[in-house]
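Below are structures written as structure tokens.
Values quoted throughout were computed directly from the atomic coordinates according to the rules given, and no laboratory measurement underlies them. Small disclaimer: the values here were computed from a predicted structure and weren't measured. Cβ atoms are built from the backbone, for glycine too; each structure is taken alone.
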Structure 1
Amino acid sequence: MKIKGTVLDIGGTKTRLAVVINDQVVNRWIYSTNPIDPIATLKPVVEHLQQLDTTALGVCMPGPSDFEKGIVLNTPNLTGGWNNFNVKAYLTNHSHVKKIAFENDANVMALGNHYSYGFNHKDITQFFTVSTGLGAGLIINNQIFTGFNHFAQEVARAPLAFFADKTPLGIGSLEYYASGSWMEKQALKKEMKYSTKTLFENYQTNQVAQEIINNGISTLANAFATAMAFLNPNHFVVGGSVAFHHWWYVQKAFELARTRTVKEQYDVAKLLPDKFGDDSALIGLSYFIKNTVSD
């Protein structure tokens, strides 16, 4: 019998191969990602793939990438030999896997939660992952909305902050103000070497920590309100390490969004946590390949 739900998540620091059955990761292998050498990263993956009775695979990898062809383009966390590296060709040439579908992590996280929560074609699910960075995915009519050239929901540089300061991600960047690693960089600019965890621990007592986090809440609130205005979703699902450890941060932003939209948009929207935590991309991929590739 062929294994269903064989998935691969290529991340900036670690790469994970897994077998997923009914929303459960039943087997997993974790490897270090070599940030400049794709072959060193993928060679042990291929060795394990050869031991699995599967000919189909779902893969998520960082963008920007050509997800149709399975080629990494110019992604910030993977450089050197990764630039324009054809992951699909390498995997098909070095294993018995012949059918591979690619997508980015936030999109498959959105899809997995949409189906696992029992939503249907009438539901619109807007997903955010708030972690070291900030990603998004949108499900309409039970499908990932990718836009004209697969860049829909690439929200990191969206100018949603009320502040006109120029950041490394552009003026008013959503990711700069609302995500964990960029909060740490903001603290460094104020001569505070605080981790994201320390910033949140000192929220009540430290003025700088409070200012940085409040700016994040305000900017994330704008993301919620803007999505309501353009898309009118009835579900927001939020994941990522910052959201998981500090759910109150997400809740405050969602509550603040009430003052920045209209009642008819806000009252139909429900806020929910990502059901799968660190396994969200893996489980999301298992839903993704049901509609794209199968053994």
Structure 2
Amino acid sequence: MSKEKNDLSQRFLFEKTDIRGQIVSLEKSFQQVLLQQNLPRVLLPILGEFIAAVSLLSETLKFEGTLTLQVRGDGQVPLVVAEATNEGNVRGILKIHHDLLSGDGMPADDLFDASHLKSLVGQGVLTLTIDPAKGERYQGIVPLDGNTLADCLSHYFQQSEQLPTKLWLFADEHHAAGLMLQSLPPQLIKDEEQRQELWSTAVQLAATVRQEELFELEHDTLLYRLFHELQCRIFPARDIQFKCSCTRARSENAIASLGREEAFTLLKEEGKIAIDCQFCGKHYAFKSADLQRLFGDEGKLH
């Protein structure tokens, strides 16, 4: 059994409660992210979980801009980055430690312990960044204190001053998917004991979800199967697609940050300055005329 359409994110809520949720299922968009990578199969689910997570989180935050999850560490996988915009555009990368790379050969799957997130990234920092088109940038540090990305994020929201939030993330080499519940401030139900009981029930029901259900079932079918006793109301779905936000202007900014002297020295050594986007593989080349326009003629080295 397969869905008529994947790459959808959909909001839902439970009638007469202060609990909302989000469900996402990705296939084509995730595959397009993977097309830009050259990774062992065992690592694909890790990147998939990051893509699913940003897809979920960006849908529940009401902002115009970008939400980014990034982990940097000293382990076999020193970097994972996933981004999602308010328009439903996603992109992501995963980097393998250079010591594991030799020529064009792909590291063997059995070199990696993918059972825990921390076993891959080692000692590191997981950050959640919200970069709105207007307003101040926000960055939160997410402790790597769980076995999975979902555990880390759920614990982060539980400990922070934000709304209690629980995530379930799944991915294989073809699909990525996720489910999220969030407890809203008291509106419909004021009694704290009743609120806790409803939240506990919703979390217990959501925890029964299986990977194959998220990959194969239509959202409305799965949500009814999980939550029919809570009167689940489902809102229209929105599309998720792979789309990179790189531009030539951003590459120019990167060159400008080098400064005139260093940029023109590099140009003289290489004949041009080449920048390749790690997310989509797009190639940007800058020659002498480009740098003169960027810095002005006074920056030219003779």
State the single structure among 1, 2 that was used to calculate FRET efficiency 1/(1 + (r/R0)^6) of positions 119 and 239 (r between Cβ atoms, R0 = 41 Å, to 0.05), giving 1.00. 1
Top of 1, 2 by relative contact order in percent (Cα under 8 Å, 6 or more apart), largest first: 2
If distance in nm of label points 7 Å out along Cα→Cβ at positions 191 and 207 is computed and equals 1.4, the structure in 1, 2: 1
From the coordinates of one of 1, 2, Rg and Dmax of the Cα atoms in Å, for residues 175-262 alone came out at 13.4, 41; that one is structure 1
Match the computed value 0.05 of FRET efficiency 1/(1 + (r/R0)^6) of positions 159 and 255 (r between Cβ atoms, R0 = 25 Å, to 0.05) to one of the structures 1, 2, and report its label. 2
